[in-house]
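Input: structures, listed below.
Each value in this text was obtained by applying a stated rule to the coordinates, not by laboratory testing. These numbers come from a predicted model, not from an experiment.
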Structure I
Amino acid sequence: MELLARRAISLQVQEAALRAEFKDWRARTEERQKLEKHNTQVRRLTDWNIFSQVLEQA
């Protein structure tokens, strides 16, 4: 497998892991959860549309 193909697969795996992490953090800040008071901060940081725009600018 050539380098670009391996890199593409690696990035897909990393993206899937990050999306799962975002989902977990959002669940932890839902109503009546321990981290509920951080809900708006977590929502802002884990908004995939905003996150991907930041990545494109980098």
Structure II
Amino acid sequence: MRNEWIYWVISELAFYFFIYYAEVLLNVNADLWVSAFMLWALANVSIIFCPVLRKYFK
């Protein structure tokens, strides 16, 4: 049980920095930390509330 939340935190951080790196590669002209956080939050909300995505991620 203890290892599960550690893996969850690591995977969420990896996902966040993947989004950040993708924005760097695409030369996004915005605050990269904030925009990566917004995309990360929207992706997590869509997984939680969208029934189609929830079906594949649970």
Structure III
Amino acid sequence: MLMSTTFRRYLIGLTATFAGAWGTGLTGSMVPLALGASISLMRTAPLVREIWTRARKR
């Protein structure tokens, strides 16, 4: 498993999604979940690029 800075940032994105879901439960608004999901998406792209680069080198 990758334990790089990129992977840690990805985990931060997942945490943002869970925090957004929690915020949605508190407020009844979908805005916190949308913000958390967008952060997660932005954090996933570098991880995918890193995995892709490693796979192409093999």
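Work out which structure the value -30500 belongs to, where helix-only ellipticity at 222 nm (-39500 (n - 2.57) for each DSSP H run of 4 or more, over all residues; to 500) was derived from one of I, II, III. Going label by label, the one that fits is III.
So Cα Rg over 2.2 N^0.38 Å, computed for just one structure, reads 1.43; which one of I, II, III is that? Label of the originating structure: I.
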